[in-house]
Every structure is written in C-alpha cells, then in structure tokens.
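Throughout, read-outs are computed from the coordinates displayed, never taken from laboratory work. Source: prediction; values computed, not measured. Cβ atoms are built from the backbone, for glycine too; each structure is taken alone.
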Structure I
Amino acid sequence: MDLAYYSDYAVRLVNSEEPLRGTDALTSVDAVRELFGPASHAGSRAVEADVPRLRAVRTRLRGVFEAADEGDEVRAVDLLNALLLEFPVSPQISGHDHLDATGRPDWHMHLAEQAVNATAGYSATACMGLAFQLTTLGVDRLGICEAAPCRNAYVDTSTNRSRRYCSDRCATRANVAAYRARKRLESDRSGRSGRTQDAAQDATPATDR
C-alpha cells in the first residue's frame, strides 16, 4: 500500500472548491464518484447525502493545510488527528490479485473498503495518506498556493522544499505577474526621475544655464 499516494485524495477533495473564485465542483453524486475514480467500488456506493458530508470534511481538511501553511504545526496536527479519530482506517493484507516475479502473491498492505458510507471510506483514506506525508516529510510540506486568487492545497514532495504553487500553471502566472509588476515599478521610478530632473532645470536661473 502506497500511503503517500493516498494523500492525493485529501488534495483532490480540498481543491474541489475554489473559495476566492466562488466555484465548487462537489455538487452531485457523480462528482463524489469522480473523486474516488472510475475503478473504485466505494465510489459506486455514493449517495446524495455524501455530497454535504464530504463538503464538511473538505472544510476541515482545508483547515489542516491552512494551519500548516501558516506555520502552526500543532494546530495542523490536532485538526488532522481529530479527523483520524472520526474516520479510522481498516488495514488488510492483500496480494492474491498481484503476483511477483516468481509467481507468488505480492503481499502488501491495503485499506479495506468497509466503511459505513462513501464519505467515511474516502475520508479515512485521505486522512491516512495525508498523515503519512505529514509525518514522513514534515508539516511544512503541506501548503496553499501563493498565486492569487488560487488557494489550492498541495503536498510539497520536492527535494529542496521549494514548492510554493499548486501547479506549473499557477507558478507561471505568478512569475509573469511579478515580472510585470517590476516593469511597472521601474517605469514609475524612471518617470519620477525624469520629472525631478525637469523640475530642477526649470528652477535653475537662466544666467546659470
């Protein structure tokens, strides 16, 4: 079981809403099933009630990312621990459907889909994956995109802890905006400098010119 992979469940859920843009993709049972993926048995169990349930979990998970992004490690851990207590995982050893090079079962850990509803199953998986990344990489690896108005969550798996944006698209947009801002500042400074020189020349007596 690649627990690191399951942290993407948390990221996908949080990013199904963009608060500053006023958009929300989590509006139907089909949207819930898309979060799970087409091959998920748990996703097929989704019902209308899972929409508001998952929205509530989404708000709490966003709180984890925001606390981490603000440097409040204790609060981030406390929020995630509360979710882990509410949505415990059910690990199982699996491998009958996966054989290694010698033809023997490739035994591995798997999160069993035995939750009471789709929300509980998704939340348990997402929180366990996020907890694994947090304890392995560090709380500071959970972040919120700096490219306004985007507030998407991300997990920084870079080797130099340098990630600041949720995607290459946001990074490019932020860099272009910063470049244009520098150019405007340079232009304003140049304009002010030119006006200052003109004013100085106008103030100089004609006999001194």
Structure II
Amino acid sequence: MIRFGHLDIDYDDRVLTPRTWTARQSEWAAELSAGLPDGPMLELCSGAGQIGLLAAAMAGRPLVCVDANPAACAFNRANADRAGLSHLVDVREGSIENALAPDERYCLVIADPPWVPTAQVERYPEDPRTAIDGGADGMFVAEACLTATARHLSPGGSAVLQLGTAEQADRLPDMVEGSGLTIQEVRDSPGEGVLVHLTRAASMAGADAGYRTA
C-alpha cells in the first residue's frame, strides 16, 4: 500500500506501482473541475485508480474509470471503497473503444496512458509491460485516449493527458487538428512526465469528431 495524496492505495506487481508525483495530475484536474459545467469525470487507463480517485475526492464529482486489466479494476474498486468513494465511482473493465457508450459525455477526462516506447520498456523490469508499453513512439495508447476524449468530452469540458516527454507533447497539435480539442497548456516536469490541458469549446461543434495523426 502507498500513500497517494490523502488516500491509501493498494496494489501489487500485476499493476503499475503508483508514482506519488502523478498526484499533480489529480490536483490539476480537480482545480479545473471547479470551473466546469456539471457532469461526471472519466479516467482512461486508470490502473489501481489513484489519479482519478484523488481527483474525485477533491472535486466531489462522479467518476467512471476504464482499464483493460482485471487486476487493476479490482484494486480500483477496493481503493474506492477504502476511500469512501464507492458511491461516486464506476469502474469498467475493457478497452477504451468498447467501455463507453456512444452518447456518454464527461465534463473532465483524465488520461495516463502507457507512454514508454517499446524499445525502452526493458529499462523498467519491475513494471508490467502492458502498463508502460506505448508502442514504437510511446504514443499508441495516447492516440486512443485522444480519440475517446474527442468523442466523449462535453462542450466546455477539459482534459488532462499525461505523456512522457516534451517531444511527445510536441506531436499533439497535429494529432488534435480537426478534433474540436484545443491545447491550452503544457506542463513539463523533466523526469516526472508531461501534463497537457486540452479543452473543447462550449458548443456542440465537433463533438463527435475524431482527430488526425501526424
């Protein structure tokens, strides 16, 4: 078990060990939540749930968590229960593409996809490969998260995406072109990932758009 913000998060070697510095993503999401329309939050690639649960605890909003790993989902549910958040949290086991109904909309999306390039995953033997392998350039799962965000983010909503490097973040303008999403801010903490704040304009224009890859 690890202390994550003010929450106790349980996990084992079947899931990614929570990094305490990723609480910054929770804190930024909760801060943004205060100015958003009513509605639930969505966490993609939720793992044991620490980032989304901390954001939900601070924001007081309902949260849907999506992860393909059954062990991660089990820990997420148990961690939500321990934190007294079960009434707010819906954990869904499955792929990003299949876990959400087409008409579901969320005012805030949190995404922490695997972002380690495949050629570098051997540097992290203690981590489950599926939890860190982001494909050849580390952006494969991030692209799926952007697609889901473009489809499910409410008008006027915000998203906070975690990536690994500034170089990965530099690809985002081309990737979100035509999606209805706008990059508002990039926060780079060398050695501790990059956070990107994206928004959708407060209209339905582009609400069901996809995005174009570079």
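Overview of results
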| read-out | value |
| --- | --- |
| Given 1.5 for distance in nm of label points 7 Å out along Cα→Cβ at positions 34 and 50, calculated: source structure among I, II | I |
| For semi-axes √(5λ) of the Cα gyration tensor in Å computed as 51, 19, 16, the structure of I, II it came from | I |
| Mean count of other Cβ atoms within 10 Å over residues 18-25 - highest-scoring structure of I, II | II |
| Among I, II, structure where helix-only ellipticity at 222 nm (-39500 (n - 2.57) for each DSSP H run of 4 or more, over all residues; to 500) as derived comes to -8000 | II |
| Highest-scoring label, criterion being relative contact order in percent (Cα under 8 Å, 6 or more apart), among I, II | I |
